[in-house]
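Structures for review follow.
Please treat every number below as a calculation from the coordinates, not as lab data. These numbers come from a predicted model, not from an experiment. Cβ atoms are built from the backbone, for glycine too; each structure is taken alone.
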Structure P
Amino acid sequence: MPPEAADGKSSLFAPRPPLAERLRPRSFSEFLGQPHLLGKGRLLTRIISHGKLPSLILWGPPGCGKTTLAKLLAKEAGAHLATLSAVDSGVKDLRKVVEEARRRASLGRKTVLFIDEIHRFNKAQQDFLLPYVEDGTVTLIGATTENPSFSVIAPLLSRCRVVVLNPLSPEDIRVLLERALRDPERGYGREKVEVEPGVLELLAEAAEGDARVALNYLETLVESTAPEEDGIRRIRKEDLARLAGEKPLRHDRSGEEHYNLLSAFHKSLRGSDPDAALYWMVRLLEAGEDPRVILRRILAAASEDVGNADPMALLVAVAAKEAYEFLGSPEGELALAQAAVYVACAPKSNAVYRGLAAAREDVRRHGALPVPMHLRNPVTALMRALGYGKGYRYAHDYPSGFVEQQYLPDELRDRRYYRPTDRGFEATIRERLLKWWRGRKG
């Protein structure tokens, strides 16, 4: 039977917190990484030394120390730390924090309000914070993995300093793992654990800059490794197979990383690097991106960046779309790869793209210019009497199937929108236009 508590109810020992929580730094001397913020003369070092903490937005990837940094900054400022998560908090919770902060302020103590995942607050919730951040009722520290310029309203953003945090380096993570193995109070220092050389380095690389993931990896290995006859838990490289598939690639379909990966993919296509195009495409697929989103980028690049330098690029891209819709994944992904490589390796021209933009600009600037009379279709006797179609020359009546005549309105008669390059098939187009139009086009 478990022991009884003073109130007569059964009590159980509280579960031990996860290793990542136990190893959370208790002072800046234990904090790893972010030398651009905490080095000599750097931003946060100056803030700490001056003792006046401004409102901050901490922007960085998971596991880089945002929450720990907020706690340490509040501690250094001698302020009470109130913590909320935007996932499960609302205006009611914010109002309660503000009321408590006012009471605390009347006693001469400041309040730091830390909001984790602040990008998940809607506009109304962020608006509620504005006056209390403005008048200093609370000092706000928001943590976000999303670009705050997209996810935090401008008035709130203007009242905070945005601090960008970087992923931890593999060296920092290795130091953290060694600390976890040595620490007798919070880690495994009192237990007999031996780690084969090279294991910590592999864990540090696999964590991709995320300290929490690295410590979770180590905890899984230690807790799932049975002691041998001598009482020692020995962790070997082959044990790392137990961690396979634990950490998904970082990718949020509605966040900035989604657009970063798509941008890198499209720019690799445009930049004629098939290897980079394949890499970013696989990154997107492995992260769960809809292949149709990738296909749209391939199709766009085939027109925007290849154009008539290789008209086959668009046909290959369209064929890849049809093939994927017929085959699905994973077989259809080969068609995506074929199209991506073709578009990347094709000669490049944005002449059609620029021509379309220039023509659109003239339409907007000049409005609905009248169609020249000789291009109008004389479908009635009245139209013919008014001169509709008069003077029009039918191209097929001429030996080469071409005759030079004006096709643009008078105001734009000498305008050129499409200027073909001398790359790929477009060089042939350019030569043809120069021959037909006596050098005026091409």
Structure Q
Amino acid sequence: MRDLLLLGLFLALIYKTFKDPMWGVLGWVWMGVMNPHRLAYGFAREAPWSMVIALVLFTTLLIHRDKLVKFPVNAVTILLGIWIVWIGVSPLLFSFYPDKEMHFWSRAFKVLLMVLVSLLVVKRRRDLDWLVLVLVISIGYYGIKGGVFTVLSGGSARVWGPEGSFIEDNNSLALATIMTVPLIRYLQLQSTKKWQRWLAGGAMLLCMASAVGSQSRGAFLAIIAMSFFMWMKSRNKLPLAMVVLLALPLIFMFMPDSWSDRMNTIKTYDQDASALGRINAWHMAWRLATDLFPFGGGFTVAGPAVFARYAPDPSIPLTAHSIYFQAMGEHGFFGLFVFIGIFFTTWRLASATIQASKGLPELQWARDLAAMCQVGLIGYATGGAFLSLVYFDLPYYLVLIVVVVNRIVAAEMTERKQAAIAAGKAPRDVHSPYWGGA
């Protein structure tokens, strides 16, 4: 039954995509982030849904090329382009396992390529709202279900994501769930009905409960950091502060002793085997990147041959469990610089957007969305310090959203400037910030 339902939805999606490429973008995001086919049990489970929707999308781009927008050229998109090229360099030059590189490279390449392609299609507030909603549904499904599961089980069991996805691991799902909370908050801020605001509030609480229930130490730190920044960036600070200050302690108190014991290992990391294994992998990444400067060892550096050469303890080859050391080990110091630069310039672009739209009620939504994307990036920067999620879709979609919001606000400010000139007012009367080349 699930297979037939998914097939029906997918056929409807293809039909809509031929009318408007935006539906193809939404379909790609849905398939890539939620992995709904992993919830089926028959033919749908292994069907190439993402490949089909990508082919349909590229076809409709040719059909509707007159509806596409000009590709934005700014610091963010330039770095994204460099990143796409650079991640193919180290695997070609220095991989210890060249026969295994293609699978990992193609997965990362497709995510990044589709982000760039989406910049040609996503152009209106409506498009952004639909994209945010699809992201919220895709991750929120697991977060809300996991939150209910955590409450019913008394927090004694961990929450896992769909098999074969970026968020299969309980720690990765926890971070994704935390990063989705600011997007839910954005929808809550835009809602006009009381029941919608209550629904969004309940979804945020259950997502946080799910993340806590994962017993992920990285997610715990991300919750703390992101809660503070969400309060800083959000409107209606007092109600949000009351909810957070009341809800988080209750969630933490509700968790069993096993959760407290695991969180306490943050202070005694030097006695925790998992933490020591990660530190060993970090040392390996540093030594490899230093030896191969400015390149890295490719996507398959977490192998015994690499650890035998560079790790302090070759007996425990692990993945980096850190987006920073993963980027460093796989793509060198230059790759790490580009990777961090993407999100740093995205943050600056979001700040410019917030500053430009300040005082304009009709652009309040843009300020809210840019700010909540910044909050999500804080979650990624904090929780990602302990997870190997360099190529995870969600943070790159936050980058996409910020670039498009900036483009919309920049166009609005240009129109205001032209109107001011036509009305005989000095151009300086219209606020025109630095757009980072957008």
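Assorted remarks:
- Value -13500, calculated as helix-only ellipticity at 222 nm (-39500 (n - 2.57) for each DSSP H run of 4 or more, over all residues; to 500), assigned to which of P, Q: P
- Origin of the value 32.6, 110, where Rg and Dmax of the Cα atoms in Å was derived from one of P, Q: P
- Value 20.2, 68, calculated as Rg and Dmax of the Cα atoms in Å, for residues 169-304 alone, assigned to which of P, Q: P
- Origin of the derived value 1.1 (distance in nm of label points 7 Å out along Cα→Cβ at positions 369 and 417; candidates P, Q): P
- When relative contact order in percent (Cα under 8 Å, 6 or more apart) is computed for each of P, Q, the largest belongs to: Q
- Structure from which 2.9 was derived, distance in nm of label points 7 Å out along Cα→Cβ at positions 97 and 153, options P, Q: Q
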